[in-house]
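Visitor: Scrolling down, you'll hit the structures one after another.
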Structure I
Amino acid sequence: MMLFAAEAQQLPPKTALKDFFTSLAFGIDLDLDADSRAYAETLVMGILDGQDAIDGVIKAASTNWRIERMSRVDRNVLRLATLELQSGIERAIVIDEAVELAKRFGTEDSGSFVNGVLSRVADLVTVKR
């Protein structure tokens, strides 16, 4: 949600985080403890600060889709999952969670699209390690 909002409103990363926790998340039952909030902020800042490199990996893995043509939900789920894969989180866990996010917040086809692209991203990330 934070990535989606930051991109939609073209906000600087720190502004996006502040706005999300003070107003955008109002009325949403997030139930975030301090550690979960800190982890979410770390992920969002990592993605927004390293977006060009992350997008480069996604572009290399999605040969038939330009990143600009992907839905905002799919694109940001892919960014999140790519960062987690690069961080060494287990492939199966990352892909499963990303597919569930895509199904929940994306279109009818988002789950299978994200699954396919992330499988190729995971292959690329594993090769680079």
Structure II
Amino acid sequence: MTDRYEAGMRVRRSVLGDAHVDRAEAAKTDFDTSFQTLITEGAWGTVWASDAISLRERSMITLALLAATGNFSEIPMHIRATARTGASQSDVIEAFQHVAIYAGVPAANHAIKLAKQAYAEMEDDKK
């Protein structure tokens, strides 16, 4: 394992939680091992591990980019991650309002719907 991979796993676990990462690791096969290594080193070990901006800011940027590019399936995961990154619901709605203006209201509307569902699930999990 490379230093970047190890750093990526530390950051990935701190942002997404051990349970999520453990499930992803358990589901890994020979087919996607190289892809999982790529995202662990690149996304988590390079981008998310950088101390140039905070994890809170990264959460906001990531959620806005996911919504703006129509990659909605990862929005709930990154909403759940806000509990660890410090991005508040106010931060998230601000990010999605930027999406509405710069990438379109339908994208922001769908992202907000997914965020509301994820926040509701997070509240249910606390009970």
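Just so you know, all these numbers are worked out from the coordinates, no wet-lab data involved. Quick caveat, the model's predicted, so the values are computed rather than measured. Cβ atoms are built from the backbone, for glycine too; each structure is taken alone.
Visitor: Quick check for you: by Rg/Rh (Cα atoms, Kirkwood Rh), which of I, II is greatest? Write out the running numbers ahead of the final one.
Guide: Values: I: 0.95; II: 0.98.
That would be structure II.
Visitor: I've got another one for you. Going by distance in nm of label points 7 Å out along Cα→Cβ at positions 35 and 59, which of structures I, II comes out largest?
Guide: Numbers: I: 3.8; II: 2.7.
The structure with the largest value is I.
Visitor: Going by distance in nm of label points 7 Å out along Cα→Cβ at positions 67 and 99, which of structures I, II comes out largest?
Guide: Numbers: I: 2.4; II: 0.5.
Once distance in nm of label points 7 Å out along Cα→Cβ at positions 67 and 99 is tallied for I, II, the winner is I.
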